[in-house]
Each structure stands twice: as C-alpha cells, then as structure tokens.
1. I have 3.6 for distance in nm of label points 7 Å out along Cα→Cβ at positions 24 and 40, calculated from one of the structures P, Q. Which structure is it?
2. For the read-out helix-only ellipticity at 222 nm (-39500 (n - 2.57) for each DSSP H run of 4 or more, over all residues; to 500), a value of -25000 was computed from one structure; give its label from P, Q.
3. Suppose Cα extents along the principal axes in Å works out to 57, 21, 9; of P, Q, which structure was it derived from?
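Values quoted throughout were computed directly from the atomic coordinates according to the rules given, and no laboratory measurement underlies them. Treat the numbers as computed from the prediction; the structure is a model and nothing was measured. Cβ atoms are built from the backbone, for glycine too; each structure is taken alone.
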Structure P
Amino acid sequence: MDLKILLIIKSNMADVYVENPADYVKLHEHLEVEVIQLDVERKRIGLRKRE
C-alpha cells in the first residue's frame, strides 16, 4: 500500500472559524474524516473532519 499524505483545509475542520488548526487537531492524531469531493484528473480528495 502506498502511503498518502492527506490535507484538510482548515475551513473543513469545524463548523466555526478556525484561526489556529492546532486548537482542533494534534500532530500525528488519527482522525475520522468524510470524503466531500473527488477530483480524479488532479488526483485530489476533498476531506472534512467528522465531529
């Protein structure tokens, strides 16, 4: 299996404005996310942190 690094845009981390993402997640924290968008051409997956 290939290791993938996935990014969550900070506006998709919470239902409120996120000024500092470190207030919502910690380094190496495992998260439950939901897929909100697939872009096959650009090989991107849009993710949102599940509450």
Structure Q
Amino acid sequence: MPFSDETKDRVNAAINVGKNILTVAWIPMVIYIGYKNSTPQPSLIKLITPLA
C-alpha cells in the first residue's frame, strides 16, 4: 500500500523535528547524566561556570 504525498511530507516533517530535538538536547542530557551519577556531586554553580 503506497503512501500519499501528504503522508510522506508529514513523516519527513516529524523525522526532521525529532532530529532537531536530539541535536539540541544531546549535550545537556550527557551533562545531566554525568552530574547525577557522580559520587561527589558538585554544586550547580561550579557545573555551569568554570571559574567559580
């Protein structure tokens, strides 16, 4: 069963939105997981600013 052009456009738009969300959220997610799994948790101000 072939898809219509409208369905293909919607799937492509959904995939593009998913790629953008993954691209923007990847680094903060890695930082958050590392922060939560570290044994001596640093304060958030030391995590955000390197000179604090």
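1. Going through each structure in turn, the value belongs to Q.
2. Numbers: P: 0; Q: -25000.
Traced to structure Q.
3. Values: P: 31, 21, 17; Q: 57, 21, 9.
Matching structure: Q.
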